[in-house]
Each structure stands twice: as structure tokens, then as C-alpha cells.
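Some structures to go through are shown next.
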Structure I
Amino acid sequence: MKKGFIVIALFCLILLLVILYNYNNFNSKQKEIISFNNKYLEFNKDEVKGLDITTVMNRAINDNEKNNIQRNENEEFIENEENSIKIFLKMKIDGKTYSMEAFEKRGMDEFAQYFGGVVFKCIDVTYHKNSGRIATMTFEALQE
């Protein structure tokens, strides 16, 4: 009788520890996702200067490289369903939308020089379905 009780108590203790471990692990992942998203959501505004756009593009490029996101033959990051991030800019000059890689190829210093004072607006944010992380952000120039 005593032996059976000890086995049941030990089983319950192990089960409780597994549940607590999984809960803690889930909370840690959620906090990391929130922290990651907040780095980008600070730019989800109606007025964002071009210099800040340079910052968010550099941040996205660095995060993609840190997460080993592959590039295609055009040197653009290949979106995945978990932790890739892409920044798009819709320019008022020609009405076209450009990826961050287009500006990366020419150099971020050049982008900052020409568009540093231009005001942009964040018009779209999408999230990865699998992870809840930001997948894309699109900004629109408010002036030429």
C-alpha cells in the first residue's frame, strides 16, 4: 500500500514538473516574440523619417542574417514561415514598391542621403502564422 502511494506521488510530482517546465518555456518564447516585435512596432507610425527607415531596414537585414535566412539569385531574402522579415517601401516618385534589398544593393548611406528627410507612413504589418513574429512591414512615402 505504501509503495503504491509513493509511486503515485512520484508520478504526480514528475507530471507537475513537466507541466511547469513547459509553461515556463512557453512564457519565455512569448516574451522573446514580444520583444522582437516591439523592436519593429516602434516604427508602426503615421510619420517615420527616412533615417528611421534606414534603421529598420538595417535591423531587418541583421536579424535575417542572424537567423540564417537564405537569399535567392537576386540576393533577396527568401521568406519563411517562422522568423524572416522583409521591409517594403512604396515610393511616391514613381508609385512603385521596393524591397529593402534594393536599397541594400545601392547602400544604406545613399538611401539615408536621398531619403533621410522624407516622411513615411507604416501602412501594413503582417505576421508569421506559425510563430507570431512580424513577417513584413510596408512603408509609404508621404512626399516625393
Structure II
Amino acid sequence: MKKFVVNSTIPPGRMDPVAWIMGTSKMLRATGAKDIKFRTCYCCSAEGKVVCEFEASSKESLSEGLRKIDFPVESIMETIKVTPEEAMPSFKCRDIGMVCNFEATAKTEDELMKEIAEHASKAHNMKTMSPDMMEKVKKAIKM
């Protein structure tokens, strides 16, 4: 499933934007749309502006589903999640007492653990990490 952001304005007097959004999932299900998932929405109820996140098989499928429920669409944009580096897990060898300048940052903790294991094998001749070492490493990972 692809991720999309939909920008909309709920016309004044038509319906309260929060109430409109609360019914979106139910309305989509009623159309029989199985490939559209409503994820979350941000509302500015005074202005009627809404920004919603959906998952769908395609932009066309999402557009058609929203049209069926008369959802006002100003734009639909396919998105990818980008995580700022400061929000990504990171590790420094010296944080577990090693005299080593190795530092790593990755998108996920699993990816980071792979980098750490590779480094430990090459730089510190650790072919496998003991459970105690694994615990020290995990505790030293910063999120």
C-alpha cells in the first residue's frame, strides 16, 4: 500500500470538519473500497482545513473512493516517511567503554544492530556478541 496526504477544505456550513473526518472511515467502508485505509487527520476546524493521511493501492483508487463519499479534495500527494537524523537510533562504541571512535546511525534499530555487529566483528574481532555485550549495546543506543 502506498501512503498519501490529502489536503481539503470542508465548506463552511456543510458540516463540522471534526465530525466529517470522524465519519470518513465508515463512509469509505460503505462504498466497498477495500484498498483504502484512513490513517489520521489534522483539522483546523475554524477554517475548515483538513490534512489527512491515507494508505491506498494507487492515487487513482484513493481519488475515486473519496469522490464516492463526496470528500472535498484540493490535492493528493504520494508520500514517503523521512525520519530526521536526530530522531533515528544511534550508537557510539565509546559509550560502552570501548576505546574506539565508531559511531553509527540508522533508520531502524534492526539496521543499526547489523552495522554494530559488522563493526564488532571487523574492528574488535567479536564474531558473536555475548548476551551481556548485547544488553550493553542495546542500553547504549540513543533514540
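Coordinate-derived values only; no laboratory data. The shown structure was predicted, so the numbers you read here are calculated from the model rather than taken from an experiment. Cβ atoms are built from the backbone, for glycine too; each structure is taken alone.
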Structure (I, II) behind the derived value -10000 of helix-only ellipticity at 222 nm (-39500 (n - 2.57) for each DSSP H run of 4 or more, over all residues; to 500): II
Computed 17.0 for mean count of other Cβ atoms within 10 Å over residues 88-95 - originating structure among I, II: II
Winner on distance in nm of label points 7 Å out along Cα→Cβ at positions 8 and 32 once structures I, II are ranked, highest first: I
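Figure out for me which of the structures I, II the number 0.3 belongs to, where distance in nm of label points 7 Å out along Cα→Cβ at positions 48 and 72 was derived from the coordinates.
Numbers: I: 2.2; II: 0.3.
Attributed to the structure labelled II.
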Among I, II, considering only volume of the Cα convex hull per residue in Å³, which has the greatest calculated value? II
Assuming 1.2 is distance in nm of label points 7 Å out along Cα→Cβ at positions 96 and 112 as calculated from a single structure, say which of I, II it is. II
